[in-house]
Structure P
Amino acid sequence: MAADSQSDGTPAPEAPKPIIKSADMAQEMQDAAIKVATDAMQVADAEEKDIAAYIKREFDRRYGPTWHVVVGKNYGSYCTHETGHFLYWYMGNIAILLFKAG
């Protein structure tokens with residue numbers, strides 16, 4: 001079976017392309033954030049709170065605490081973050097805000 005197939009043989013749905021809206025983060029870390037979010041959307045079965053928890057745990061593990069993550073379709077935000085540790089992007093119709101503070 002091909003790697004891009006589901007267990008029933010149907011093609012796996014294509015991951016939505018990321019659209020970066022605002023970034024203060026190294027490109028390597030942005031790429032990691034997008035990869036982790038893509039993994040989270042598959043593992044967490046697209047439940048927003050579970051996607052946020054997955055991304056937070058992974059970024060705390062990789063880059064040290066304290067990361068904050070907001071995932072959703074309709075919200076406003078205003079936050080303070082550590083320099084070089086902020087990313088806001090869309091994956092399909094889901095917005096993801098990732099930042100380090102504290």
Structure Q
Amino acid sequence: MEHGSYADNSNATFSLTDEDHTLANAVRFSLNQDPRVSFCGYSIPHPSDNRVNIRVQTTGAPAREVLKDACQDLMMMCQHVRSTLDVAVADFKLRTPPKEDEDTDMK
């Protein structure tokens with residue numbers, strides 16, 4: 001849900017349900033990398049709520065588009081981390097010989 005002014009679309013607060021600090025902090029980090037962002041932050045209104053409010057103020061670009069771009073950048077970062085991890089695990093498996101089950105030696 002978006003809360004903002006129809007007259008000024010460069011400032012808005014977005015409310016995300018069923019989310020917590022994990023996603024909010026990652027989105028905040030991604031937003032801070034964008035030169036169009038003049039301010040961003042997030043808050044959790046109450047600890048028992050699974051809701052996050054993300055505030056975005058831009059230098060003139062629509063806040064909704066800037067948030068969308070930040071989320072896409074975050075998805076790309078996650079895909080990069082996943083592919084790097086997959087390569088590292090595959091490399092490790094190739095270099096490490098499989099261990100024999102120690103229980104079978106005792107039988």
Problem set entry | Highest-scoring label, criterion being relative contact order in percent (Cα under 8 Å, 6 or more apart), among P, Q | P
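One of P, Q was used to calculate helix-only ellipticity at 222 nm (-39500 (n - 2.57) for each DSSP H run of 4 or more, over all residues; to 500), giving -15000; which? Each step should come with its number before you reach the end.
Values: P: -11000; Q: -15000.
Value -15000 for helix-only ellipticity at 222 nm (-39500 (n - 2.57) for each DSSP H run of 4 or more, over all residues; to 500) corresponds to Q out of P, Q.
Matching task: 46, 28, 23 is the computed value of Cα extents along the principal axes in Å. Pick the structure from P, Q.
Details: P: 46, 28, 23; Q: 76, 33, 16.
Label of the originating structure: P.
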Problem set entry | Identity of the structure behind 5, 21, 29, 26, 17, 2 (criterion: P(r) over Cα pairs in 5 Å bins from 0, in percent, for residues 16-63 alone, calculated), options P, Q | P
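Every number in this text was worked out from the coordinates using simple rules, so none of it is lab data. Since the structure is predicted, the reported quantities are computational estimates derived from the model, not experimental observations.
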